[in-house]
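> Just below sit the structures, each encoded as structure tokens.
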Structure P
């Protein structure tokens, strides 16, 4: 007997999914445990593993199309099995819905036409002649004369606007439909920005020792194990949170949630926007472990292979645009986190050392805080600890 495969709910917030790729075509055999399709949710693109065996008899959603959770995705059964009664049943359901919508549109359009037919239009003879010659529908014109009468200047104004619109229509424009991930990101950022009162703390870090520390480490490692500045920063962020547990918190309308674990979200740019894979228990991991995990999750995020559970439950987020040459910037807090660190490039600058101006390396950081729970003094103390770790990075190892 044929099995109907429905659009699965692949995350707790998923309401619809987009089929990115079918790995099978109609008539192909499928086995339990095989990846039937790649589906984009509101969080990531995931492999959809089938839990039945048989032959793929029907595909209900084409590649690139979006449908709701629990809508028909596919039908799997025996070779040459008659499934026409199943297809006609759910196609009738969708057709009926479309037909109802079409009938509603027709009824609404008819009402509008009747309203226009019953409405008396006041127009001067000159304006009426002009409108007829040019081919302008006078129903669409608002008169500026006495009692709303359409006069010559109304026709001239309408013609000018109409010409401009036609000119714009000739200009070529490309449009790209928002992906599920992009829409989810947009909603999340809007909610964060307008629900959490943001404020920002700016600081400058002397990175001379940080550069030397990384160089010495990498000299002892293979080319596949190189440590990045971001790896060291994330470790320093975790060590600072360990010293200031009141920064490792989340806001709830009824309570403050103080986390016993330190899970750092790492902001990663993908085609659809921004995704934040999470490195868990960072304070308990070595720099090498952190580096390998970040590298793996960044690659899988960009190829849309990251799993939903790998982008959830962060307690603090780091966004680093240093590799793009950005000197400093501010970030929107990744709710339910209450702070996010923005990291700029390391740059050579004149600095004062022992009352003398010398050339040194500096890096600007910005801490965005949720003022409902983190006040200025608390955020400043955290920045002070973080600066100490980064300016003497050997201390993060202890």
Structure Q
């Protein structure tokens, strides 16, 4: 990839919607296919001309990952242009951070040190940091495996329903059982005991986060993406207002409709937090508005872009290019922070489902009507269906994915 001055090579780790969205962001700027490496070929990166995907069995975890990266490193050792690693999933981001010292003599690794990553990836430690930096989050109780193993009844201090989720999101990727979800909404004591038991009996060892459930539907959620440069200064903040989530149990928390939103107070709070902890790279925050006290409460930080983060690129801020401008062109050091979405006249709606599914299932309110206006004005888009990458096979795949979404909404959707 190049502009008139400098060539560089980005390498995406992953093959999901996030990886395709980042590749598309780069392709729109530089016009060349993007290298990606993953363990398996997922639907978003199939039948595409913009992603050069290499598959390596077992690539999602050590020791295969670092052994493979050592070999890949040799390919680029004499490469005289920057080679940037971008992890498109929690596991890949953690692996790059963990082995950064070994990799960064050849690769640009725009990630925080491993000790800080472990603190932020563990929700329990993240909430302690929120306390320090005055960032509100839901009332929380920690459950440990030892507490479960003691045989004593686990007391929980909140009224039902309650929210339950793993503190260690990376370990959770390897835990499987019937009814597994990214996060659970639990409605009574019997369900609470059953879910906690299944989690620990199926091999999970870290803590669980039990939280006061913040009422409200998907339209009370917010998502914020940020890019922090190599000098630990926030350069981009882009907030979105999710209007609908995937209802399938395995996909709870995956947004399928986002409209841009501007909130300077949230921008300022999170900017201060990221700069005070000397963060570097991409960050993604899940937030919910609590109508009981009119506050925005943080759920978690993800140390990478998210599967729905293409809404940032769709609204004019080429998400993957920020790391390029930072490390390749060194163009961000004198730039002020860009607080996106202040001008509402430029909004585009991001969809992960068809407009028909959105109109049928999103809660009827003023913000939905604004989104419908954008649809009527053809000011909307998705990650997958890209004008520069259309072909018959991708069209068939797109129709298949939308068909499955329609089935899942019909089967699982419950109005909140």
Structure R
């Protein structure tokens, strides 16, 4: 699997160099396909990648350029060995031959590898099984610090959902309170790692820094340092999985309870910009801004909105976005906006002499978000956003 993944990454890089080297009039899908076939014949270790997987790399690369031309993404880039996750695509479901061994384990055929056992985490459409309608259209092998995993692509035929008759709700995202709802509900979480795990992570990071300082420039990384890096990545991957699980459970509960969900249209990329500045104009509170940027990135607000987008539509509801400026400083009782009304991270005090309302700052912002939607100030969804997922992806299973 490692050989196939590295061959797929190299195939992407070769396509990228070929694309930038040729004139525009000579760039075509047929010419790229011929170049791939010739490369697999002349370079032996590229033959480890199955032909269908190589075609999947080609289609993915051309789709990346289409997304760039349509303004949905940046230009494709070179995939470095140390900064790129290993993955291999299996585009045809007929090559998999999935079979369930017993309750916890299943078997799948991977091209040029053979039968591989994987942990069974969710029912798959295997024909006559009750409750498993549809078919497997492909899969993807993914490697992270916890090992190899397989994610199956499944085509299902879901009926049109009935209209959701639940209440409307506004959601304010934050760092101290991750999700604050306009009806007073709040969803929070504890640390993703236990006290013992955080102590272990700190010890491993200090050990890795010490061993890295003892390594000379240009010297090969020792096996001890690599094992330390692997353990660090394992702990961080465990925290990421716990966070994703919490996001899925929380967004599912919100989509099933409320018919209309309203969120802010946040520009997260601008919110996490660095504050270092230049030598002529140095930044202020650089350390505090760096800590805030890390906290915002760890909460993954954009992924929460993406999960809500397709889960609300699947449940018969809808998701809307409203402008973000002023929602935290506006009083939800009288509508008066005054800078400094948010006296702390959790307390909001209206500065209007005729009002003087006091309450939770996060719930005040969420009520303002819902009020903007009811006033008809909802934004038009951005072009290209996928609200409904036609192909449902099963939770990745561990391959053994």
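Since every read-out is calculated from the coordinates, none of them should be taken as a lab result. A quick note: this is a predicted structure, and the numbers were derived from the prediction, not measured. Cβ atoms are built from the backbone, for glycine too; each structure is taken alone.
> Quick check: 2.5 is what I get for distance in nm of label points 7 Å out along Cα→Cβ at positions 142 and 294, calculated from one of P, Q, R. Which structure matches?
It was calculated from structure R.
> Using log10 I(q)/I(0) by the Debye sum over Cα atoms at q = 0.08, 0.13, 0.14 Å⁻¹ as the calculated read-out, with -0.69, -1.07, -1.16 as its value, let me know the right label among P, Q, R.
That value comes from structure P.
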